[in-house]
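None of the figures in this text is laboratory data; all of them are computed from the coordinates on show. It should be emphasised that the depicted structure is a prediction, and the values quoted were computed from it without experimental measurement. Cβ atoms are built from the backbone, for glycine too; each structure is taken alone.
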Structure 1
Amino acid sequence: MPAMADRVFLITGASSGIGAETARQAAAAGDRVILAARRAQELSDLAAELGGDKKALAVSCDVTDWEQVQSAVAAGLDHFGRIDVVFANAGFGAARGFLEESVEHWRAMVLTNVLGVALTIRATLPHVLERGTGHYVVTSSVAGRRTVPGSLYSATKWAATSIGQNLRAELHEFHRNSTIRVTLIEPGGVDTPFFDNPGSGRLEAEDIAGAVMWAVDQPPHVDVSEMLIRPSAQPT
């Protein structure tokens, strides 16, 4: 059984893929969701699918923009009154090779995958600390645990992994808090719009969403720190 009924999730990158599927599974479990992403129409459609204003709030938000992140959090708190689970999920990739992609693409990816996670934490942490309880979930990757030749994306996911671990350490050492939990989700290959040509034998978005829900459903004394999830066809 879930550790808490009727939770409120804030999900970034919620317009498609893992974020959207997690929102669906959370809503099906009786939770409410704040959907944050840049694609406003997709968010609006998903919010309607999930039951409208009483169940889901769509907030257009670029996670690299501090004012937009603050506004999204404020809108969610004003609408639902609290946030129980913060899922810092927004991110995108790039072709491997340090001679590939444009510098502008690199910059946008680094800002989204690294700064976006940090800003999401910064905007929500005062509220979570005030309540004294909550759960942070950060989407990293198997690429954040191993060397991937020529991959700046991998480097951003190493950073996301570090942010999650460092947040957990801050909560314990700076705030003397052992009730706010932090989970790193580290998928292998997932068949989502993240990839232009995802190939075969990959995980589905609902597989990762199910893992997120399993982690947040654990009783309060259980902190699932990391979940590395590969498709059975992926060796490393």
Structure 2
Amino acid sequence: MTKPETSQADDLTGLFNRKSFLAELSAALSNAKLSTHEVPFSVALIDIDRFYDINERYGHVGGDNVLEAFAQIAQEMAGEDAIPSRYGGDEFAFIFPNTEREQAFLRLEQIRAAAIQREVVTEKGEHIQGIPVSGGVASFPIDGRSENELLRKADQALYRAKIAGRSQVRLAYEERMVPKTSHFTQTQLERLSKLSEERSVSEADLLREAMDDLLTKYGVNNIES
């Protein structure tokens, strides 16, 4: 497992922190695109199921014990070349270099299966049997060619795992686009076109990114809500 420098590490778990993970993802994407034959790699998101309930029952210290226990599982089982991180709260993210999504799926499923078997003993001596988690996997280049697209696809797969009953891993897939009439000002469209050219990203991808940001702002993307 790739280990972070002290400045790159999350204080609680010792895994890569979110900022460092995003930097590693950017580097992985650049390296994959520069290679003569684009080498696939996978991105995965894992979220602890009903973590709010764990905090309510065992307190924040108990919740931290669960996070630390899962981080240990991630370190033990992600693989020597993997880059596991604490993405935020009870969500973890992984980069699996040179790994197609089916292989990443199997590795994530092994992590999920190990977590559900892990007993956590809190600092108060309380026993928590099993850490239930859900996960989503997306891969370059089949699921996306940018950091935002890969993370969005992995998050969508995670969301589908949650609504399908939790405690499972899902693969990304191409979502059906639903036409929807919208009205924008001429200035907005001109600025969107300019941004699309500057970033080398399609206008549709930028609008989908903006929609995700809007849904997150108002809490609609909160999986456990």
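Taking mean count of other Cβ atoms within 10 Å over residues 98-105 for each of 1, 2, which is largest? Structure 2 comes out on top. Of the structures labelled 1, 2, one was used to calculate mean projected area of the Cα convex hull in nm², giving 12.3. Name it. Answer by label: 1. If helix-only ellipticity at 222 nm (-39500 (n - 2.57) for each DSSP H run of 4 or more, over all residues; to 500) computes to -16000, which of 1, 2 did it come from? Of the structures listed, the value fits 2.
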